[in-house]
1. So helix-only ellipticity at 222 nm (-39500 (n - 2.57) for each DSSP H run of 4 or more, over all residues; to 500), computed for just one structure, reads -12000; which one of I, II is that?
2. Identify which of structures I, II gives the largest calculated value of mean count of other Cβ atoms within 10 Å over residues 10-17.
3. Given a computed value of 22.4 for mean count of other Cβ atoms within 10 Å over residues 170-177, which structure among I, II does it belong to?
4. Looking at relative contact order in percent (Cα under 8 Å, 6 or more apart), point out which structure of I, II has the largest value.
5. Using mean count of other Cβ atoms within 10 Å over residues 322-329 for the comparison, can you identify which of I, II gives the largest number?
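Readers should treat all values here as calculations from the given coordinates under stated rules, not as data from a laboratory. Note that the structure is a prediction, hence the values are computed from the model and not measured. Cβ atoms are built from the backbone, for glycine too; each structure is taken alone.
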Structure I
Amino acid sequence: MEKPGFLKEKYNLHNTPEVDSAAKRTEAKTKEKVSQKPEARIQNYLDRLKHLALDPDKKQKREMFGYEPRPRALSLLREMVMNKYVRPNKEKMAEGAARVEERAARELGIEAHYGEQELEQRGEIAVEDLEKSLDEWIKYLSDANEPYPIWFRYYVFRNILDLGDYDKDKGEFTKRSEGTIRLFPEVDRGALGYVQERMEASKDLEALERLLKAQKTIDTPQDQLITKEKAVSFAKLSFAKQYAEGIKQAGEITSEMREEKGGKWVKYQKGTDPTALWASLQNKGTAWCTKGFATAETQLKSGDFYVYYTNDKQGKPTIPRIAIRMQEDSIGEVRGVADNDQNLEGNMADIAEKKMAELPGAERYRKASADMKTLTAIDKKVRSGQELKKDDLIFLYEINSSIEGFGYQRDPRIEELRSKRNSKEDAPIVLDCKPEEIAHSTGDVDDNTKAYIGKLPLGIFDTSNRRILPEGVEHIYTSFPEGKIRKMEVFIGGKSKEELKKELAMKNIKVTSYATSVMDGNNFTIKESSEKLELVRLTVKDLGFSNSATTQEIFDKAKTLGLDLCPAEVGPNLRLQYENQPLGEWVYVAMKPITDSGGNPRVFNLVRDVDGLWLHGYWANPDSRWRPGSEFVFCLRK
């Protein structure tokens with residue numbers, strides 16, 4: 001049972017339109033009346049919310065959300081939230097951002113003024129930044145693998161929408177105002193675990209007694225022990241104050257502690273009492289949600305839990321540095337304490353890798369483990385004043401593949417190390433040429449040019465026109481290193497639809513219902529004989545659109561560069577052949593959209609997430625808008 005009584009008292013939730021709507025939908029589906037009791041109506045609403053946003057039984061159609069497919073209803077919920085809380089305030093956000101930047105410029109003695117076009121751009125950027133910060137909450141709270149009950153997820157998300165950023169000096173959160181450009185607060189998983197355990201204790205006598213017993217095992221001072229009165233008082237606080245208190249309880253891992261590598265692994269067995277695990281994490285500086293008693297209890301119900309503790313000043317292994325959570329009989333996640341996103345510290349990579357090698361499911365983390373070791377080695381070189389070699393730079397600039405890690409976000413060392421480099425000086429080393437052999441405009445191109453870094457001129461990919469770029473040009477970038485233009489090859493033709501579907505299934509590639517619907521469409525055709533096509537990958541930004549662009553604008557611009565749309569069969573064939581796709585990468589196939597069974601135009605989308613390789617069918621109206629980072633694959637014109 002959830003906590004309908006708490007939500008009734010807190011928000012009078014049973015009398016809201018959304019609860020009424022949920023009751024009507026349930027009654028229409030089951031042909032049975034939903035009780036008029038407030039708790040029953042709220043519980044029905046929570047059950048429906050769980051079904052839509054988490055879809056634990058995976059009955060819904062899936063759409064990509066971040067690095068993995070999530071229930072389609074979640075995408076609809078995201079749009080509703082963004083349309084209500086973010087996008088309507090675009091003009092105010094643009095004005096606010098412009099005023100801040102103008103003041104900063106005046107302080108430097110620079111006169112700056114934003115016209116209509118500049119304000120439009122600032123608004124686009126502000127909206128995108130806010131959407132990204134809110135997406136982190138949506139992704140986290142909608143993850144069915146996270147240990148929170150649905151009532152708590154609802155409670156947190158409802159309140160996050162009103163919070164600004166955290167003022168560390170004051171130890172409190174600012175309140176959001178309409179049109180603010182301040183991002184939503186960061187997700188602090190440890191603080192959320194703390195809030196949940198206190199909330200549980202305020203409503204559940206057993207939970208209170210378990211928490212009190214656990215506190216006593218770590219010799220908590222008498223005045224800090226939980227009581228019914230304290231728990232109830234905590235539950236009455238605003239979420240902003242609850243969350244701030246949770247953040248203050250974090251503790252700290254000092255730089256001296258981080259240097260220590262010696263220690264030992266401790267296994268907490270599935271189904272055992274969570275007290276020992278919970279107690280070992282209190283005030284130790286981890287951002288793990290397992291710091292919450294209820295969270296630790298939930299996670300131990302799903303599998304074993306391993307923690308690597310390094311030695312403290314007394315030589316005892318008490319400082320948690322690595323966590324490996326098992327999901328039944330396979331590794332569920334690997335987390336560290338480098339930052340709030342739970343990345344692994346560099347000196348912990350080897351230790352984590354050795355332990356993972358002993359456990360089932362380690363293969364999916366192999367590249368992340370190797371990348372973290374390489375990144376740590378480069379970090380050590382830089383700190384000791386050593387020069388980075390060509391291979392180091394190729395890795396750091398992610399020329400051949402993206403760098404994978406263990407945290408929720410990219411390892412911050414990547415940007416930190418890059419910020420200390422001069423990319424213009426590094427480019428000739430990485431591209432294996434002299435500075436004068438790199439052209440930055442068509443006027444710089446000559447017979448000795450080996451690389452081009454700059455805006456893509458019209459006809460640049462037209463192989464019949466060698467006046468723009470001679471054959472000797474090996475590398476094309478719109479900017480270095482992030483703007484690399486990559487080419488691929490794909491073989492198409494010679495296979496029926498049934499053969500393609502069978503091969504996708506044999507390779508354990510997941511195909512969404514939308515992609516299947518596109519393949520079953522009348523306009524999905526296949527060449528009789530096999531043929532090799534050369535492909536070019538471009539982002540919307542590469543095409544010259546700094547903010548966003550429609551499907552039609554993207555396709556029209558690519559045509560002026562000498563590229564064509566792909567035959568539809570490129571989608572499933574490229575999915576079969578592109579087996580080493582990096583984790584989290586999305587690639588859209590630029591093709592004439594095919595209408596699915598529901599009458600919606602779609603293009604193929606290739607994705608690799610934590611569950612493996614996916615072939616997806618993505619909505620693509622001519623006026624659908626795409627973000628600057630959206631990447632398409634086009635055919636090189638013959």
Structure II
Amino acid sequence: MDRVLAVLLSLWALLGLLPVGAWTGVTDGAYYGAAWTRSAAALLVVVLLTVLALLLGRERVAASVRAGLARALAPSPRRFLAAVGVLAAVEAAAVAWWHFGRMPPVIDAWVQYFQARLLLSGEWVAPPPPLPAHFETLFAPVTPHGWFGQYPPIHPMLLALGLAVGAPWLVTPLLAAALPAAVHALARSAGLDERTARLAAVLVLASPFVVAIDASAMNHLPTALAVTAGLAALPAVAAGRARAGAVLGAAVGLGLGLRPLDALALALVAVPSAVAALRARGGIATVVAGAAAATVALLPTLVYNRATTGSPLTFTYALVQGTLLGLERDVPWGSTLTLARAVGLTAIDAHQTNVYLLEWPLPVTLLAAAGCWFAAGRTRLLAGYVLTLVAGLFFYFHRDTLFGPRLVFSAVPALVVLVAAGVVGLADRRRAFPGTRLALGDVATVAVATMAIVATIGLAPARLASHATRGTAIALHPEEDARHAGIDRALIFVPDGLGSRLIVRMWARGVPMARSTRYYKRADACRLGDELARLAPGPDAEGRLAAALADASPGRRVPGASPDALLRLPDDRKLTPRCAAELARDRAGMLQFAPYLYLNAPALDGPIVWARELGAEDTALARRYPDRPVYRYRGPQRDGTSPFVRLAERGEAFAADAAPAQLPK
């Protein structure tokens with residue numbers, strides 16, 4: 001079994017080394033070429049520095065590196081883990097502050113902030129907003145059960161603690177302090193020695209992928225902690241220890257309330273250990289403890305499911321997006337998952353792991369496979385979880401590159417332990433390196449140390465900087481700006497872009513959230529906007545919109561026409577008056593509303609109500625708050641003027657003749 005797992009992990013690594021994504025049409029060759037060019041340049045630097053060091057210092061260089069590593073083993077495990085835990089938290093907090101501006105950089109976390117606000121109000125769901133288009137956001141639908149976020153509740157519960165003290169952005173950086181210790185425990189539970197365990201913990205600190213996720217306020221980090229705790233408990237579960245069974249059960253239960261697919265992968269990997277427990281002394285107590293802990297940990301998710309979907313066993317994902325796993329299924333966005341596409345996406349997961357995990361110019365997935373070979377019999381559970389999660393994601397239609405392959409993040413602790421085992425295994429090779437008196441392990445030790453230094457100093461900071469969102473439209477703090485401006489009671493419109501306005505208008509007319517993207521892609525923004533203006537709400541609205549767009553063209557991008565570079569406009573460049581006015585609105589100033597939804601009280605009765613600016617529809621919303629002044633928020637201004645503009649007329653709109661009727665060539 002150990003060899004089979006090592007072979008399978010090697011095959012996954014091989015998929016990452018070949019341009020399988022390009023062969024299957026998932027991406028193009030340039031995607032691989034850019035990464036390979038960067039890696040080749042870094043590898044050349046590493047090779048030159050390694051050769052230079054070995055020529056000048058010979059055996060002394062390797063001895064010095066080994067001595068330095070030995071000093072890292074000198075502190076007690078408790079002191080070592082405390083130190084790396086503090087460093088992990090400081091790293092993540094620094095990135096969250098400096099690069100992300102104390103705001104989550106992705107919509108998943110924005111919606112979970114909204115869910116956290118709901119929980120602080122004492123409710124699972126909010127009442128539907130009076131005019132949903134002004135407030136509804138992707139992944140936060142308005143349904144017959146109420147208004148809520150589509151994500152399971154455990155991570156929003158954690159964010160609610162941070163929101164209660166005014167610092168939700170610090171929740172995941174503080175959780176990051178536990179990750180090195182969890183990785184260390186995972187390695188030790190697998191029977192690996194202390195140096196391997198400590199190296200794995202240090203690799204967590206050296207990974208820009210890990211640091212960015214730790215700083216992002218997303219649910220990947222608590223999921224990884226739960227999975228790692230569950231995997232570390234498995235050897236003791238197999239031995240029939242009830243406490244370990246409770247840890248495993250809690251990990252699975254919490255995981256189902258975080259990222260269900262990852263929790264299911266953990267449960268599958270745990271099956272052999274549970275079977276072994278039944279044969280061991282005290283095995284029944286172990287299984288009972290696990291089942292009880294899983295039930296208790298899962299209870300909040302079951303209650304949340306019932307409140308949002310009407311059934312404890314129906315997750316909000318399924319209600320909002322439909323079934324997301326399986327080949328040839330209808331998908332809410334992107335391309336249908338064919339067998340070829342599934343292979344390509346799986347290969348890209350491996351490729352991105354090589355690129356983003358440590359920024360090393362050598363493929364870390366191969367080092368992980370080497371760790372399986374060198375530590376055969378001790379890494380079965382780790383490799384098993386990595387491969388089980390990869391196999392589950394094979395049937396998932398979506399991927400994105402958010403700081404790296406974020407969907408495999410819960411496997412990162414297992415991967416870094418395998419990589420550490422591979423590095424230590426290479427360092428222990430005593431066979432002579434051809435043509436020298438140096439041992440193969442000495443050369444490998446110096447090369448890996450050099451590679452780690454080059455990546456940590458030269459590559460990782462640049463990668464983290466490339467993720468920066470500070471100062472952009474998604475990393476502002478309008479609540480702080482309002483306080484500084486002395487605004488304590490108002491209706492404030494946030495000028496969202498035309499693309500978002502079209503999407504929410506579709507939802508308001510009855511087009512399901514999961515299928516709105518296909519109509520947005522089918523027609524240019526002008527054609528879609530004009531058809532929506534004529535479309536009456538109703539249960540058959542989707543069918544009528546589909547018929548109206550049957551002959552529509554997707555249009556083309558026109559640089560300079562809108563701040564949204566992805567917006568598609570008519571092929572003939574002719575604009576209707578309505579579309580010209582919409583584009584003029586965007587050019588006058590465009591932000592995003594979704595990041596700031598969470599600033600609202602769930603019942604929209606707080607001192608300040610933040611709403612998406614739509615145009616003519618704004619008047620109806622303003623009439624619902626007759627006792628409040630109305631402002632437009634335009635973000636911090638370079639000239640120092642106020643970021644708020646008082647609207648003399650409620651729902652002030654741009655005139656249709658404020659823009660030319662035809663786009664420039």
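1. Numbers: I: -12000; II: -18000.
That value comes from structure I.
2. Working: I: 14.5; II: 18.2.
Biggest value here belongs to II.
3. Values: I: 14.0; II: 22.4.
Going label by label, the one that fits is II.
4. Working: I: 8; II: 17.
For this comparison of relative contact order in percent (Cα under 8 Å, 6 or more apart), the top structure is II.
5. Working: I: 19.4; II: 12.9.
Max of mean count of other Cβ atoms within 10 Å over residues 322-329: I.
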